[in-house]
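Presented below are the structures under discussion, each in the form of structure tokens.
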Structure 1
């Protein structure tokens with residue numbers, strides 16, 4: 001990919017990036033500081049892996065699920081389609097999704113809900129797929145569902161049925177993208193999760209190329 005053609009769609013790991021209410025926010029301090037006489041500056045972080053752009057691992061919703069260190073790379077690289085669902089009420093049916101621009105055979109689908117944390121606030125609500133629509137997408141060959149909102153499920157969901165439908169069918173989850181300046185349509189996606197050990201999610205730096 002030509003760097004000049006890349007569009008960064010990541011939400012930063014930052015003290016101003018809102019976490020899920022009650023979750024651990026991002027903070028950055030100093031383990032060693034040159035101002036205190038150390039030979040180098042070495043920072044230290046505390047954060048939930050769900051702050052900013054990240055990939056969920058099956059462990060997030062399954063006690064025996066694979067952790068972030070086992071996330072494959074292939075689902076996060078390749079052709080993707082951005083679909084604007086910001087005007088759709090949830091739960092979003094497959095019929096509504098197709099009317100909004102989804103095409104059968106899409107392997108990587110990125111939903112622009114307009115409810116991104118990149119604005120600096122945690123959204124009150126966002127449209128999410130109906131669980132049966134998520135299951136149908138997986139049967140159609142979907143390998144990655146990305147969203148610009150904090151979750152592929154609705155905010156108040158306790159069953160997390162969309163997560164389960166995706167992971168159950170071998171698809172993966174990318175959350176907290178910044179799609180505010182991205183027009184609907186086809187792109188090339190590069191969004192690799194960090195190899196961070198047996199965690200339930202991993203930070204991601206995500207890019208699109210038209």
Structure 2
């Protein structure tokens with residue numbers, strides 16, 4: 001069973017592999033460490049953490065971008081990076097820590113700290129990168145579908161389809177009318193974040209049954 005968790009304005013989306021896990025309050029934390037270790041997860045368990053949002057984009061790689069290879073041209077998962085990710089997932093499982101896999105980068109949207117602190121908006125400007133992002137998520141979810149301690153996939157951390165499109169992020173929070181005006185123009189374009197999510201979720205749902 002798949003459940004979809006969306007937090008809107010602005011907005012992230014997660015596909016839950018184990019939706020029942022979220023029926024009760026859980027204690028969690030981020031793990032954005034450059035070099036995660038087994039000891040980190042042992043310490044997390046000792047602190048009473050139930051789950052961790054795991055981002056791997058800062059991990060060392062022989063390629064331009066960890067796991068993706070090159071966010072400018074995704075051509076399949078990097079095997080060495082995938083094996084390292086699986087090892088970290090197994091460390092978490094050993095200590096009964098659930099995981100939310102949370103990429104900071106997608107094809108066409110390189111994490112700013114790995115991009116000279118510049119926002120990469122190509123994902124929101126070209127359907128070409130939508131296609132690559134869909135393929136990435138299909139590849140990753142297929143590889144990880146049997147890891148039972150993964151409870152959700154965070155499709156992309158802090159999406160920014162509004163950058164360069166006439167909306168200032170975090171300005172006048174709660175002013176939904178500004179968002180509606182922007183989305184009216186963004187709808188049915190590559191900046192249409194809801195349709196982007198729907199496309200990813202449709203493909204993930206066919207894999208995570």
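Only the coordinates and a few stated rules stand behind these numbers; no lab work does. None of these values were measured; they are calculated from a predicted model. Cβ atoms are built from the backbone, for glycine too; each structure is taken alone.
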Where does the value 0.05 come from, among 1, 2, when FRET efficiency 1/(1 + (r/R0)^6) of positions 94 and 126 (r between Cβ atoms, R0 = 25 Å, to 0.05) is the thing being computed?
-> 2
If helix-only ellipticity at 222 nm (-39500 (n - 2.57) for each DSSP H run of 4 or more, over all residues; to 500) comes out at -3000 when worked out from the coordinates, which of 1, 2 was used?
-> 1
For relative contact order in percent (Cα under 8 Å, 6 or more apart), the calculated result is 30, so let me know which of 1, 2 that is.
-> 1
Given a value of 10.4 for mean count of other Cβ atoms within 10 Å over residues 30-37, point me to the structure among 1, 2 it was derived from.
-> 1
State the single structure among 1, 2 that was used to calculate mean count of other Cβ atoms within 10 Å over residues 46-53, giving 15.2.
-> 2
